[in-house]
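Several structures are given next for inspection.
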Structure 1
């Protein structure tokens, strides 16, 4: 299973659509915040995809949760924008929250800097910002052989 991970689109609906079209095998799209409105508009163009979202610090008056969990192919994923966990100052709080939820994957945004790591059984991925110069997104492949995370420059 392929999962497309987006964050910080900041009004750029076309970037969301380009990322989804660039990853046709992705069955699930997770948007990590700062782009609620354009993600909800873009999801209408891809009714065959499952979309999951959390709110970011720029999603004013949002009813979306600040964090979520989802189990896909037997892998529990904890996803958040990251501002509520202070990710600009370090990942300790976000990692602790993911571990408390029993997650094997932590997804976060907010910093606009792509990042991948593996720490004691926890895959960590920040896809970077989908808007602006150097725009990027992330992918997660869950296979019988394991989990692979990747950061991809937006075409």
Structure 2
């Protein structure tokens, strides 16, 4: 899809950013997809940031909140996904600091209890290993997993 003017791209991207929090890399992908020139891309990004349609810190906070609460992701997976979006480390660190450890442990416990119903194994050890691998795949640290698994039945 090719956009006719930078004004049209700006208008479409303002609407795109209004619907949900977006990061700069998501918006850049759209601009590249629409074949907008590099100079126009920079101007559009600058304008979107000036008018507060696009703000990395706000995006990062919303991303961390949504992925930890609704997707039940751990810190490692959230950090990895934010790095893929080229978010600066200091912004990631600040946003991840908003995760309350006790709530995170409770989410992991609920996640493991739900998963345990569908896990099959020959013995307790095998089931425990499968649950630990599952939690690690969701981005939880080995320390968090061990802590929750100690109290897990």
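In this comparison of 1, 2, the computed figure 2, 10, 22, 25, 22, 13, 5, 1, 0 for P(r) over Cα pairs in 5 Å bins from 0, in percent is attributed to 1.
State the single structure among 1, 2 that was used to calculate distance in nm of label points 7 Å out along Cα→Cβ at positions 34 and 106, giving 1.9.
Details: 1: 1.9; 2: 4.2.
Here the read-out was taken from 1.
For distance in nm of label points 7 Å out along Cα→Cβ at positions 50 and 122, which of the structures 1, 2 scores highest? Let's see the in-between values first.
Values: 1: 2.3; 2: 6.8.
When distance in nm of label points 7 Å out along Cα→Cβ at positions 50 and 122 is computed for each of 1, 2, structure 2 gives the biggest number.
When mean count of other Cβ atoms within 10 Å over residues 98-105 is calculated for each of the structures 1, 2, the largest result comes from 1. Using the calculated result 2.3 for distance in nm of label points 7 Å out along Cα→Cβ at positions 82 and 114, pick out the matching structure from 1, 2. Label of the originating structure: 2. If helix-only ellipticity at 222 nm (-39500 (n - 2.57) for each DSSP H run of 4 or more, over all residues; to 500) comes out at -5000 when worked out from the coordinates, which of 1, 2 was used? Checking each candidate, the match is 1. If distance in nm of label points 7 Å out along Cα→Cβ at positions 58 and 130 is computed to be 4.5, which of 1, 2 is the source? Derived from the structure labelled 2.
Bear in mind these aren't lab numbers, they're just calculated from the coordinates by the rules spelled out. Here the structure is a predicted model, which means the values were calculated and not measured. Cβ atoms are built from the backbone, for glycine too; each structure is taken alone.
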